[in-house]
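Just so it is clear, none of the values below were taken in a lab; they were calculated from the coordinates. Just so you know, these numbers come straight off a predicted model, no measurement behind them. Cβ atoms are built from the backbone, for glycine too; each structure is taken alone.
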Structure P
Amino acid sequence: MKKILLLLVAFFSSNAITAQDWLINRTDWGSTDSLVESNLHEISYITIHHGGEIFLKERDTYSYLKNLQTWSRNARQWMDVPCHYIIERKGKIFEGRPLEYRGDTNTSYDPTGHALIVLLGNFEEQEVLEEQIASLKVVTEYLIKTEPVSSKDIKTHKDYTETLCPGRKLTEYLGTKDWTNFLSKIYNE
């Protein structure tokens, strides 16, 4: 936890935001590429999800991501893991599908133009951990500073389709002053 907080302090005090400072890239978690040029898109939105399944801190995220990639390709016929950024319970941030490629979801909304962030866990049942919130802020600020996303276009999965995602407990957090103040500070509102 102390290491994550030091990393976050260094990140926010830096003028240059570079993903390699905080991101575990695809190669490091064992991804294999299967990218399709027709799925290219440009980011206009940030959409927050939860994994939807109980995810314990002790679970091996590297194996989970490799299995998710296999399932996504074989069972769903997707080109890759569905989301662009995956935040584990300990707060580590993993690169999912490369940002320039449209993500996928198990629901009917069109994710073209959406940067998809998923926090692992089921937030109907589990608490959202402080480490995950800190990392969500890192990814969100990075995207705001590198992509043309307005504050009104930062939403959750359930804002686009009928679903419980991102879960009651994460939805409640996203309605707090802490989150709104965080966004206001970035946008200078």
Structure Q
Amino acid sequence: MLREEYQAVLSNDKASLKSCQERVKKAEEDVVTLRRSLIRELAQVGTLLMNKEDLLRVAFAIESVVGHVNGCAFKLSQVRRTVIRLKKYKESYGELINTLIEAISKQNDCVRALSINPDQSIEMAAHVQKLESEIDTKHRELITELIKSVHGYRDLITMRDLAQSIEDTADAALTAADATTIVALGV
């Protein structure tokens, strides 16, 4: 959805932009509902599960990732199209968003692998860590470029906030992957 929203911002497609934001909000609501359902089910299982607290940490961490994605979507919608379309920013933000989507996808695979192959889950968590590190590096480079070249406080603040939000989302994905690793070690 972030990739679609980014394309909508670049092409100035307001209807698509609004649709993307609504889908992100719906996804966030769905995750909250699923987390609540998980809590109810874990409460029913009682003491039969040794690592139910670890499972809850994973659920809360995943919910945090979705909240961060929602924040990214909002901040992306606030960026002026004329600024983000400049070649030096367009490519940098495109790479950041694509790497973030890959990290979130790998984190999702990490959770799915828990029930099939916990060792694979641990490997995928390591891949999420690598992607998060790449995002950190790209984020720092982009911030340096923004400070040097963006004229106008409004544009600098919105562009910096978007870059920071993407980096924060990657950090949240890594936290979720780490929580998943703890569960995988206990399985």
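The figures follow:
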quantity: Ranking P, Q by distance in nm of label points 7 Å out along Cα→Cβ at positions 69 and 149, the structure that comes out highest; calculated: Q
quantity: Origin of the value -31500, where helix-only ellipticity at 222 nm (-39500 (n - 2.57) for each DSSP H run of 4 or more, over all residues; to 500) was derived from one of P, Q; calculated: Q
quantity: Label whose coordinates, when distance in nm of label points 7 Å out along Cα→Cβ at positions 93 and 125 is calculated, return 2.9 (choices P, Q); calculated: P
quantity: Which of P, Q yields 23, 19, 18 [semi-axes √(5λ) of the Cα gyration tensor in Å, calculated]; calculated: P
